[in-house]
Structure 1
Amino acid sequence: MPSNAHTHASAAVTDVELRNRCTRWLSGHRPLRSMRDSLLALADLPEAAQPLDVYGQGRAIHALEARVAALLGKPAARFMHKGVAAQLAALQTWATRYGNGVVALHPQSHIAIDEAGAFEQLLQLRGMRVGYPDTPLNVSLLDACAPAGDVPGIVTVELPLRRGGYRLPEWSELRAISAWCRERGVPLHFDGARLWEAAAHYDRPLADIAALADSVYVSFYKGLGGLAGCVLAGPEDFIADTAPWQTRLAGNVYTLYPFVLSALQGLREQLPRMPVYRARAQALAVALVAAGPEWVVAPEVPQVNAFQLHLPVAPEALREGLLAVARQQGFWLGARASASQVLSGGAMVEVVVGNAADDWTDDQAVAAWQAAVQAARA
């Protein structure tokens, strides 16, 4: 009898094959259908003619680091293969420097959930979980959790809070958090995996947002559509101190050029379109709310190019409805649905707008969702 892990792996492969047979995709950017297509696209980039980087040394990877450091207004930046490694290196470096390993973070944050608590399990740092579901961090919450001088060693803010509906603190609140940290000598770290997307909401240069934090991590494979990889940016001495941790966390990879090339491509092609994707997400959200009774979008007005869609059908049934639409209409709406915390017995899916949205209208997307819900109920 096959194990659950084998069954899940087989289902994932089947999902990818079905997605590749589709002609339209709801979320993200248009997928490349094969590794060959992906590599050929990268081979056309001007930087592809340069030599390969070796253990983090090379013209293309250094140019990428310099470009991101300039965009974020930080003195230095380091490319890493994985955001988990980058954020662990950042937290450990700050904890060592200030002698305080208490990390204040939102309980729905990526560091707490999607990194499986690695900062506690691997580094023996201690998490101070601050905040409430679907509510961004604020100064009053920090005050309440740091009484009688019990101040955390590092404060982290995820921009936007993905598991909280891609919500962002208001600009005044973000500035207040920064001031709170600086008054107490506490380093502030931004988990900016989607900082590129957040800048469209704040309508400010990336450097203005990053200036509020002491260190910033940004990802290349989400909104920018890269293969993998990220950058950690901050003061020169801080970035230098993260180097040993990059090695300790298995991040000093022999060569990273495919990731580097795809990151450069994403900065050129996707970063300028973030305001367009955000506006499209907001328009689609309005259409979806009007499409059916008990259809809920959270937040009500998306702040970035992504939001949660809550539907009045069970998650398992909705998954089958999504797959039915993919097979019958060639429209990939996704294959994941989780239990809704908004609708009792309902399902929640995430919608992320990228360049794939250029291939469908809002009316077509709404009709596809209605067909999925109908199939789920049947």
Structure 2
Amino acid sequence: MATAYSNTTPNADIDLRNRCTRWLNGHRPLRSMRESLLALAEAPEADLALDVYGQGEALQTLEADVAALLGKPAARFLHKGVAAQLAALRVHAGEGDGPVALHPQSHIAIDEANAVEQLMRLRSLPMGSTDVPSGVADLAALAERPGVVTVELPLRRGGYRLPTWDELVGISCWCRERGVPLHLDGARLWEASAHYERPLAEIAALADSVYVSFYKGLGGLAGCVLAGSAEFIAQVTPWQTRLAGNLYTAYPMVLSALQGLRRRLPQMPAYRARAQALAAVLAAEPGWRVAPEVPQVNAFQLHLPVAPEALREGLLAVARAQGFWLGARAVASHLIDGGAMVEVVIGDAAAGWTDAEALTAWRQAVAG
């Protein structure tokens, strides 16, 4: 999704954000590399030897822990979700020519520069409609049999929406009855578990493979895990090398992932509850809209009756005057003509402000 402004001075926003004392979105930012490194040194595993080309006690601990959480026999750490999902789709597709069924608003469809087709030589098959998570009816309506089906949980571009549990089970059954592999893009699966009120392993059991990210809801530096059967992970491993993902060492990412699992994963239900409370306050403002009306996870879209460019200036003005960082990016709203849309994502940083304070700040940003 393109931003609505020219980012000619990329460090300016970072510098302003770091001068703030309150932050609306995500987790409280680490304001320097030194602060980040010192935080990593607090992890119990920091005394272990560095991993080398995918081998190391801390890295294997992380893989085993995530495999257990997801109820899968095996897991593999990769440096980036794009590489993980490309590898997964390529392995699932095998030698067949069946297309990859995916939602037109999915990360794979929008944010990866068409890598599925350009790198993996796999065809994309759109499945579903705008702002509505994929369902069994979308599979039944496909013009051809897919080689693999992907479901993004939650659908970020669609307002962080999730299919109902029955729909998700239905998708799984449809795929298994036809022998079609099902892959879950679970970049935010940690967050989705709170909505379904089901263990991660119960959700992951519906699919043949699952990708989970460490740098989003868990606040890690980068990296992810791909989980599935032992045979599947063995087939993925050479693709990790082919996609330049077999790093000499990944210990900073590994340590931050372990910290995120310990500190933030247990907080997901609380983040979700706080997002729902804030969304209700913001939605009560005349002319403002929240999508979905009741957030399903810890994130939602906020649509405001002001042009994106003007809203950005208002956001920066609030940051300069109050030290309250509401963000700096806004795109055109598809719900309010001429309006702007921003994403709100709740994490640890929400402990630094009240909903009333956030509402006041947003009013000022909209007023300019």
Structure 3
Amino acid sequence: MPDSRNPMKDRVAIAGASTTGFIAKNLERSQTSLAAEACVDVIRKSGIDRSEIDGICGSYPTAAVMQSTLGIPELTWSGNPFIPLVDHIATAAAAIHAGLCNVVLVYHAAYRVSWNTGSALKDPFRRISTPGLSDPHPGPETMASSAGYTGWASRYMHEYGVSREDFGLVAMNSRRNAAQNPGAALREPMTMDDYLAARMIRWPLCLLDMDVAVDGADAFILTTADRARDLPLPPVLINAAVLGQDRHNEEDQTVSLRQHGQQVVIETLKAKGDFWLDDIDLYYPYDGFTPITLNWIENAGWCEPGMGGKFLREHWDDASSRVLINGRIPMNTHGGSLSEGGTQGSGHIREAVHQLQGLAGDRQVAGARRALLTIGGFFFNAQGLMLHTG
């Protein structure tokens, strides 16, 4: 049974979030410069001095590089967890709650590198930016990585008797929301005909089923809830954070669509958190691949297994051409990984923070107070986050 113990509930807050915006082409900039831009902006907007930061948490570039780049005098803690970004938020929050540090700068620079775009593979400077990859090594045919999602997408269609149009609804919703996000990489309109006509990558998933590789960065300031209440922006409290993993955590070893990391996340969030589906105003399911989103919708309890596409149709708002659950709860208001850009979850978290702080501009959801984020995929990286105003 999931453990309901959650001693840091509402004790740590996200005080601010910033972004550079994202673009789906190789910029003439380094990953470090993008991360630094977002970090400088969030430090200023959060109303703190860089000398107050005593913790840094990010993947690439390293914490040591970012400390030097930003001129942060001293650290008492640093971390570089693996993506997606709920891992970073959870790790930083735990460090603050444990007393290892008081103010943590969390950052993530999405970057077009050799594993996510062919143009980066041809660029020698970007090839060396990909850890562990100096030359392409595709290896034998396997279920690893993206190929695993195409296999499980096929299984999903076979098991539940659904069509590719169910996946297309996920992509269309993301694109419609991205149209109101000036920082999104892809903002042009998309119809179901556009989706069905898109280039097939590996059946049944086409180009529009997969997140778009981008250059850009997000950054966050985390601190204690009490300290955050003294800062300029409204604090966003972390009610629960979960990193879930099933023992069959490899693409070719996963038992079924009904037994993987997502189920672990959902049951643990429900045990640790103070609110659930009927109480939220915002929902952010991960959309690195469209089948991931349908699985999150089903596993969260919005509908029965295999009914994700039907659920989206039933909650499709014709006036806005997007999903509004129960006529009021939008899904991935920023455009998600499919249209804002493949940020490995940082975009979902940043958008939720901005919505809860009332800073989302034209896409602001009136009166938003609670957000549920279900980030990551099926296998080793399913994660969840519950945020609310404080």
Problem set entry | Structure responsible for 2.5, with distance in nm of label points 7 Å out along Cα→Cβ at positions 29 and 277 calculated and labels 1, 2, 3 on offer | 2
Exercise. Which one of 1, 2, 3 has distance in nm of label points 7 Å out along Cα→Cβ at positions 85 and 349, as calculated from the coordinates, equal to 3.5?
Worked result: 1
Problem set entry | Highest-scoring label, criterion being mean count of other Cβ atoms within 10 Å over residues 173-180, among 1, 2, 3 | 3
Problem set entry | Which of 1, 2, 3 leads on FRET efficiency 1/(1 + (r/R0)^6) of positions 53 and 261 (r between Cβ atoms, R0 = 25 Å, to 0.05), largest value | 1
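Read-outs throughout are calculated quantities, based only on the coordinates presented, and are distinct from any laboratory measurement. Small disclaimer: the values here were computed from a predicted structure and weren't measured. Cβ atoms are built from the backbone, for glycine too; each structure is taken alone.
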